[in-house]
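What follows are several structures.
What follows draws every value from the coordinates through simple rules; no lab data is involved. Since the structure is predicted, the reported quantities are computational estimates derived from the model, not experimental observations. Cβ atoms are built from the backbone, for glycine too; each structure is taken alone.
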Structure 1
Amino acid sequence: MKVSEMLKDRAFTWLLLIIVLALGLRVARACIDTGIDKDSVIYLWMAKEAASGNIEGAVSLNQRMPPLYIGLMALGEYAGIGAFNTGIAVSIIAGTLLLIPVFWLGKKLISERIGLYAALLVAIHPYLLRLSAEIMRDSLFYLLLITAVAFAVKAAEKGVLWWIAPGIFTGLATMTRTEGIEIIFAAIIWFLVGVYFAFKERNVKFIIRRTFLSVSLLVCSFIVVTVPIQLLLGGSQSLWGPVDYRISSFFRGFMNLKAEEVLQKEKH
């Protein structure tokens with residue numbers, strides 16, 4: 001489709017204008033706001049240490065820090081752009097691009113007009129503006145998380161293979177904030193509800209087969225994205241993992257406790 005034809009689409013034109021507005025507001029906020037959050041100082045320090053090759057030193061300050069946002073800042077520092085400039089740029093770009101999946105979800109689930117209203121709200125919301133103009137990982141996290149949700153809705157409509165996309169974006173979201181894995185659990189609950197209704201409608205075999213394939217692709221694509229990075233950080237002090245270490249530690253402790261109880265019973 002030619003650009004001239006795309007501009008004839010009123011919704012596309014309005015969305016483009018809202019994106020320009022969002023970008024302008026975020027750049028202006030970044031230029032006006034000269035302060036820096038204490039967490040941003042930690043991010044900068046970690047990124048500079050990582051860029052210099054001192055991964056152990058970078059991880060030591062915050063062992064639970066997910067690697068994606070810090071890694072992008074470190075890449076910018078290594079390329080000569082600077083960790084500070086890269087962090088701001090990533091936040092601004094991610095905050096602006098967030099409008100696209102929000103618009104698509106609003107359009108798909110309700111109507112095109114609601115999609116535009118939702119995009120406008122994201123563009124001008126003070127909280128999102130602030131996050132998009134700071135060295136904070138939240139802006140990137142929201143983009144990846146909402147994109148994962150948008151692809152999940154697309155996969156539910158289009159078919160099994162589409163579940164690879166939400167798995168990838170959920171993995172990237174989890175590498176930004178560990179809470180991103182909640183999309184996996186939400187999808188599994190959604191599938192279980194579908195299986196429940198399949199039993200009531202006696203259409204079990206097809207639904208179970210489709211559910212198994214969909215969940216498998218979702219989880220496998222998530223693992224392919226996250227586990228190699230976890231293994232890469234395995235030689236350092238990093239406690240980051242696809243599942244928050246506090247949760248995984250609880251389950252490991254619970255399983256060890258059960259194992260000890262079994263051994264004691266066998267001894268008696």
Structure 2
Amino acid sequence: MILLTTDQHQNVLLNLHRLGRDQVSELPFHSAGPEYTSLMIGFLLQNLQCAGTLLRLVDTFTNEHYPVDIGFTIAGKMFETDVTAHYVSQYPIERTRDYLAYSDVLVKQRMDAYARHCKGKHPESVLSLGWKNYWAKHQRDVNRKFLAVADRFRLTDRDGRRADFSNWSGLTLQEMAATVQHNETFDIFMAELAAVKHVDISLADRFLQPLPDGQVWFQSADDLEVCNVFRHAATFFTCFLKLFGQQLNTWTADEVQGCWEV
């Protein structure tokens with residue numbers, strides 16, 4: 001692991017952001033086809049957006065008051081993007097089609113949620129109006145698209161019982177990470193993310209400091225936590241950019257690694 005300061009990790013992320021941004025408009029197609037190519041570009045744009053947001057938050061809050069909880073949450077999206085991209089790339093055609101087809105499952109789930117809750121005591125509520133003005137008109141089409149893909153996202157056990165996937169892959173993020181040899185990173189990073197993501201004792205430990213006469217609110221950020229936000233984000237972005245460069249024949253692994261020369 002490269003030991004850098006907070007500012008240096010921020011510069012690494014800035015370098016990675018520039019590398020991905022400067023070539024995003026001139027990307028070739030992958031032999032797996034336009035769907036896989038478009039999906040990988042979508043993952044790249046997601047990472048560029050996340051990295052850019054992390055850097056802009058420094059301008060808004062400075063390192064001293066950096067919103068670490070938001071930073072870790074954004075870095076978590078970068079980790080999930082990296083893991084998903086690696087998982088899809090193992091079987092790019094089949095898994096891209098599954099990833100895209102699951103959209104019809106999500107739309108069906110949203111529609112069913114409206115259907116469950118739109119018949120309350122308030123016919124002019126947002127849910128009721130949403131059902132009346134949109135979902136009721138599209139119900140047949142949504143159901144048709146869902147039925148066309150539903151069997152791809154179901155498992156049948158030995159007793160013949162059927163269970164729907166909870167996501168497009170049928171795997172948890174932890175299981176997917178293990179499949180692409182990111183399980184060590186998952187264990188370490190997710191422990192840090194959980195400490196800021198959930199409203200538990202960690203939240204109080206971060207913002208409330210004990211004094212002899214009681215608790216006081218403490219708004220300054222811990223420098224190590226700020227550094228870890230950018231260290232993790234830069235690590236995940238580096239891993240993704242190396243995969244992207246290899247898959248779409250853009251930048252080399254050495255060019256990506258060169259972003260760490262700060």
Structure 3
Amino acid sequence: MELNTSQWVKTRYNGALDTRHDSIFRYSERIVFPLHKERPMGRVYTICSNMDLKFDSDGKDWDELSDLEDLLNLKFNTKPDSIQKNLQNIYSTPYNYAPAGDYYCSFDCSTGFSYHVDMLLYHVAAKVDIKWNVADSVRIKSNPAEAVRLTYMEARRLFDGYAYCFKPMKNELPSLPGSGEGYTVANIVTPLDEGLWWEGRSYFYTIPYYVSGEANYFPLQMLMGTNGETKNDAGYELTLKQMMDTSSVFVPWLRGDFKLSKPLETKSETKVIGS
């Protein structure tokens with residue numbers, strides 16, 4: 001169904017499911033679905049997006065879903081660049097959120113004719129918070145060749161393809177996605193961003209995933225260049241590996257803190273940031 005965009009109101013949530021003390025967007029109108037008397041029990045799964053999404057469930061279209069397994073295997077296409085830029089605006093109800101022992105939006109109105117449900121939706125994409133700082137000792141040097149300024153940074157090999165709607169921590173790819181192909185890259189700093197060359201903070205959203213046949217880590221890859229380097233000649237590659245807890249309900253908020261205290265060498269490095 002199509003929702004009225006003017007009816008979303010930002011407010012604080014203080015209910016029984018409050019775990020993060022965050023603000024939420026509440027839809028102020030009621031959404032009513034008639035129930036059949038033969039089916040007074042059920043579950044409600046919801047996905048919400050400000051963009052039109054293309055769905056697939058193991059080769060089945062939306063109107064071909066026949067049971068709960070089909071629904072839980074429902075995926076949406078993240079490949080279009082327009083979707084990648086709006087991942088922070090896609091929310092759903094995780095299939096394994098069961099604070100009372102059962103999926104939290106299960107209902108049983110067999111003794112009445114109506115049932116009231118307050119739906120809480122959560123990000124399907126993980127937030128990656130990047131902070132960087134160039135040490136004072138190398139910002140200004142008597143020898144300009146030894147000075148450091150961060151002139152290029154990007155996140156690369158981001159997830160592209162079909163991602164789970166209701167299983168946000170179970171996305172899997174057969175191999176690392178390609179880099180430098182538009183939708184698989186998040187640009188953070190460029191040679192034109194002079195105000196960000198020495199320090200700054202930025203964030204982006206990405207679908208967490210792990211690679212088939214490898215350890216259960218989400219590989220977050222960064223490419224950095226200094227002193228006028230651009231994408232084509234940036235030479236410092238850093239892979240941050242976050243453990244993927246496939247039983248987790250919520251996607252993680254990843255933090256990356258880069259402190260540059262000397263000129264970067266052309267090298268690759270891998271760091272495990274989760275266990």
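Annotations for the structure displayed:
- Structure responsible for -1000, with helix-only ellipticity at 222 nm (-39500 (n - 2.57) for each DSSP H run of 4 or more, over all residues; to 500) calculated and labels 1, 2, 3 on offer: 3
- With respect to distance in nm of label points 7 Å out along Cα→Cβ at positions 62 and 230, the largest value across structures 1, 2, 3 is given by 3.
- Structure responsible for 1.40, with Cα Rg over 2.2 N^0.38 Å, for residues 78-237 alone calculated and labels 1, 2, 3 on offer: 3
- Label whose coordinates, when semi-axes √(5λ) of the Cα gyration tensor in Å is calculated, return 36, 29, 18 (choices 1, 2, 3): 2
- Winner on distance in nm of label points 7 Å out along Cα→Cβ at positions 118 and 166 once structures 1, 2, 3 are ranked, highest first: 2
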